[in-house]
Structure 1
Amino acid sequence: MKKTIQKKQPAIHYAIVPKDLAGHLFEVTLTVALPAPDGQVLALPAWIPGSYMIREFSRNIVQIRAEAHGEPLVLTKLDKHSWRAAPCAGPLTVQYEVYAWDLSVRAAHLDQTHGFFNGTSVYLRVLGQEEMAHQVDIVRPVDAAAKTWRVATSLPELGAKRYGFGSYIAAGYDELIDHPVEMGDFALATFKAHGVPHDIVISGRVPHLDMARLQADLKAICETQIAFFEPKSKQAPMARYVFLTLAVGDGYGGLEHRASTALICARADLPTAATPKKLEPNDGYLKFLGLCSHEYFHTWNVKRIKPAAFAPYDLQAETYTSLLWLFEGFTSYYDDLMLVRSGLLDEPAYLKLQAKTIGSVLRGSGRGKQSVADSSFDAWGKYYRQDENAPNAIVSYYAKGSLIALMFDLTIRAKSGGKKSLDDVMLALWQRYGRDFFSSAARGVTEAEVEALFDEISGLKLKPLFNRYVRGTDDLPLAKLYAPFGVKLLDERKLAKPALDAATAREGADCKLTQVHEGGAAHRAGLSAGDVLVAIDRLRVTGNPANLDTLLARYRVGDSVKLHAFRRDELMTFHVQLQGERVPCIALDITAGDKQHRQDKQDKQDKQHKQDKQHKRPSA
């Protein structure tokens, strides 16, 4: 009997060429072997997972054309990000140019120094064929400036050698767009975390970079997180991981992917020999490690444990969920906690970071108007489109979400006598919804399932907490929650210090109001964001941040001052009655409260030890 040979279904094929470095243009050629008989529809995503804002990446397509069998083919634009090719027998070839001049982690950037792209910015989606294999040829630019460039990506190699130009493969479109690509002359180091290779890629000039320290510190963070989710097997959910980092003069941000992260940071935040061994909350390197920890934790929490609304993603429209407080807020809670557990941050420094987060949440009156569930749902229109009134109108599901994680953690620990914690809830989420996400039918978790799981794993009835603090806008009772653990919450604001209660920024030699906080002295006097301060009682206000404080220090709380300011091109006069400092200055003191706590614990241990000795003593 003649054996039947099954032919492999042809892949969707892309060739991407950094065509014009000075003009910031990628040229992409897409070949579809078997286009839809009634005309193949192609679409570029309108947003990128992890960044909840419609960005309309298709606006960067400069020109596009199609052909089949060497003959031009009509492309009809259906909407701002979709095209339909005229019916053809195939193969269908579509060639287009993408303008890449977005120096962020979300889109694409190309010049003589490097190239970077996320798949959502460059790969047209072939509707109806997303589950087929997608091959990508990344082609070396012909520009002499790129003759020594390499490629860094977590995309599986097909014909390419590691860090080389050539062919890469993805099982489908969802996987294809989840592996960003960096190309250029970058610093590179590799370490293993529980046997899994992790690459550190640093693009941008960083004099005297201490790569050995960065390797050691990231290894500690990664191994701590792998062991957290898989305490027995210590098995990572990916075969390889890549930290893609762009170092610039001033920048900060990150975007998670299933086997990598794209990061941007200030080059001064990367470690050198001068970086202190003991890190403090204000250290730039600690901020960078916290960013790495945050994005790495997303490998589990949001890339595999997902809201039901994200399984699968609708890449052409807003996708709403009320759970970002869990996926971003809880990740923000664990990112710093993992620095402590990995030995990179001590307890006092950690408490300072927590105090800073508490103060930032209490700063804005928006926390009383919007719940974190609503903030999550409204991320598309509010959180990602913040304006000068944001502190008065919204609450951050990152910052307050991290405090809600703290609330649940302290509550569960206290009421279970230390037998349970938030860790157990996260492990249950991982085991039920995340561990097999990419190897079986994708299924996200719903709001109702999250709440039921908290009750089941903790053994508590936590609905009142969800109602008051997740769906409600009550301030968290943190002082009460800290007390059983020997931590005292203090507000050390200087009530006698006169203030405008507004945020300012230097604009050239001038001082500009950027935010005016509701109910503060500036607000009551009629000042607005955008006003440029000129003088207080006829003494000039300058752009030097210390200047305004110096002028205000001449007065007492309750004093009235005459303030001149420009609103656009009109000079205006305001009469301001100075208030005391309304900005919370939170501190967490473990010394006083913990002294007795530790003594009680020691006394209990001593008593138990004495009883054990008596029990073991032979009778006369």
Structure 2
Amino acid sequence: MLSRAFILIFFVCFSFFGFSQEGIKIGVGADDVKQSIGTEDWELAQHYYQQEDYEKALVYFKKLTKKRKDKRLYDLGLNSYLALNQYKEARSVIKNYIKHTQGRQGIYYADLVGVYQIEKKDGAVNELMEELVEKMNANPNLAYSFGDAFQKKGYPNLALQIYEAAEAVSGSVNFDYQKSQIFGELGQIESMYSMYVKMVVQNPNYMPTIKQLLGMSFNQGIIDEQVGFFTELLVKEIQAGGPATLNELLVFVFIRQENYTGAFLQLKALDKRNPGNKSDLYELAKVCQSNEAYEQAQEIYRYIIKAGSDYAYYELALILELETSQQQLLKSNDTQKSDWQSLELRYQKAFKHLKGTPYLADWSMGLADVLAFRLGKPDSAVSVLKGLFSNAMVGEKAIALAKIKLGDILLFSGDRWEAILMYGQAEKAFEQSPIGQEAKFKKAKAAYYVGDFEWAQSTFNVLKESTSKLIANDAMSYSLLITDNTALDTNTEALEMYAKADLLLYRQQYDSVNTLLSRMDIAFGDHPILDDVLFMQVKVHVELREYLAAADKLETLLTTYPKSILADNALYQLAGLYEVELAQKEKASELYQQLFIEHTDSFFAADARKRFRELRGDVLN
């Protein structure tokens, strides 16, 4: 005999045992039930139920149920009988509702299974399922509601039995989707994957749904062997002459597993058999590039280029292959000047293959970057960019972006006033757009670099409301820097020296930066700017790939200035160094956690929480 305490736990946790997911929620919807029943007795029934005086609650239940069959009333009566271990009466309630109500039979039958299972009456469950199968034979469409009810109540095997019974009778019903969910719920992953393939073969419109379901299963830690089975299954179906949509699905699986080489080989094989416009290959290359799989991206872009200029993606692939090479060099720790010289030559060779002007601006800005910032040829870079301004075929947006790039190069080479002019023109052309906001921000930085702090801060304050979160955060940082170092002292000597060092950092004059910052340590021994000095020293070490030294400086900053406004930024940078450059994941995880716990309002808190969960191995949506 089950104890009363066990039954109370049972009906509270009804969803585990397969009971009503709606259940009785005391105090919720009481007026609706009272109104639908049309009597005050409901309030008393509810009161006694809430007090766990189930016998009295049932007195009112019996009175009320004679007048109307209501689902909430049903839940109250059923759960009261179960709490009193009165299973015969519980079954009687369920059967009474099955007989006298319409539309919820599936739910009631599932509840009946639940009672039988409590009573350990497996034979009764089997008899009930035989009865339901007969109903499916007469009306296969009942399987939609019956199967769904059993599935939701936690009886996947019984739901599967119902679906299969209905499909055996009628070819007009199809429960592949429901069955695939059940296979996944039962841990029968290979059966689930086989069902996915069947669904796509029979109806390509299932593709978006299957991709979504696959993404969920991958997020839930599906093991490599199971993914390998799915991949082999797809390949086998494709080789047997399966529809083209299976190739799309196979590539999707490869990408989700970050097997970019496998995805490329599959798309390349398809392209060789039936040459297309290369759009799928282009999209794959973009995925590789965005995930810093630069070598794979370059290989795909080169394949598109080799196909010839007749294809629509030819010129774009030319530009992006160069861009990817540039990104790869920037990430490398052992890049030589000769690497940048080689890239410059490739840019020059690519120019003759650009038929028109759509990608001329991208080509010009990419080459200008290499010339000015990597090869010390700012004058050549300026000439390349100015060549765009006289080309009537180049759009206004491209011109504005080129002027911002030109301003960056002029500021880098020492022509601040001309840089400000370029930023101003770009801002005026696209004042309310992200382009205009970026130009405005850089113009304010140019003023800050030479000590015009009042004007710079007024602009930074405006940009704190920028639609670009990155610009808004940077503007906030500079505004706080100026405020913290001018609010209590009209003498701006320390901030002026710091801003000069910041400009030298931008110009990549790292020795000069270190010399100036060392002087500041001596000259301004108790000045509030010294935490910023430490943080700039960190930036120099990172630029020089001196990651251990950078980590040491960040630790010093956090220890010496624990209440600094830079503390959250320092924690985030330190965690990133430990995660990526120093390969100490556990230490990185601790720092990410410290950041989002101690700095809940930080700009970096959300990403720190995400990185912490990923390092911990959590499944993220």
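Largest in distance in nm of label points 7 Å out along Cα→Cβ at positions 99 and 299 among the labelled structures 1, 2 is structure 2. Each of 1, 2 could give distance in nm of label points 7 Å out along Cα→Cβ at positions 251 and 379, but the derived value 4.8 comes from 2. Ranked on Cα Rg over 2.2 N^0.38 Å, which label among 1, 2 comes first with the largest value? Between 1, 2, the highest calculated value is found for 2.
Set 1, 2, criterion distance in nm of label points 7 Å out along Cα→Cβ at positions 75 and 331: the highest-scoring structure is 2.
Identify which of structures 1, 2 gives the largest calculated value of relative contact order in percent (Cα under 8 Å, 6 or more apart). Checked 1, 2; max of relative contact order in percent (Cα under 8 Å, 6 or more apart) sits with 1. Work out which structure the value 6.9 belongs to, where distance in nm of label points 7 Å out along Cα→Cβ at positions 123 and 307 was derived from one of 1, 2. The structure behind it is 2. Tell me which structure, out of 1, 2, gives 3.0 once distance in nm of label points 7 Å out along Cα→Cβ at positions 51 and 131 is calculated. For distance in nm of label points 7 Å out along Cα→Cβ at positions 51 and 131, the value 3.0 is produced by structure 1. With helix-only ellipticity at 222 nm (-39500 (n - 2.57) for each DSSP H run of 4 or more, over all residues; to 500) coming out at -8000, pick the structure among 1, 2 it was computed from. Among 1, 2, the structure yielding -8000 for helix-only ellipticity at 222 nm (-39500 (n - 2.57) for each DSSP H run of 4 or more, over all residues; to 500) is 1.
Values quoted throughout were computed directly from the atomic coordinates according to the rules given, and no laboratory measurement underlies them. Model, not experiment: these values are computed from the prediction. Cβ atoms are built from the backbone, for glycine too; each structure is taken alone.
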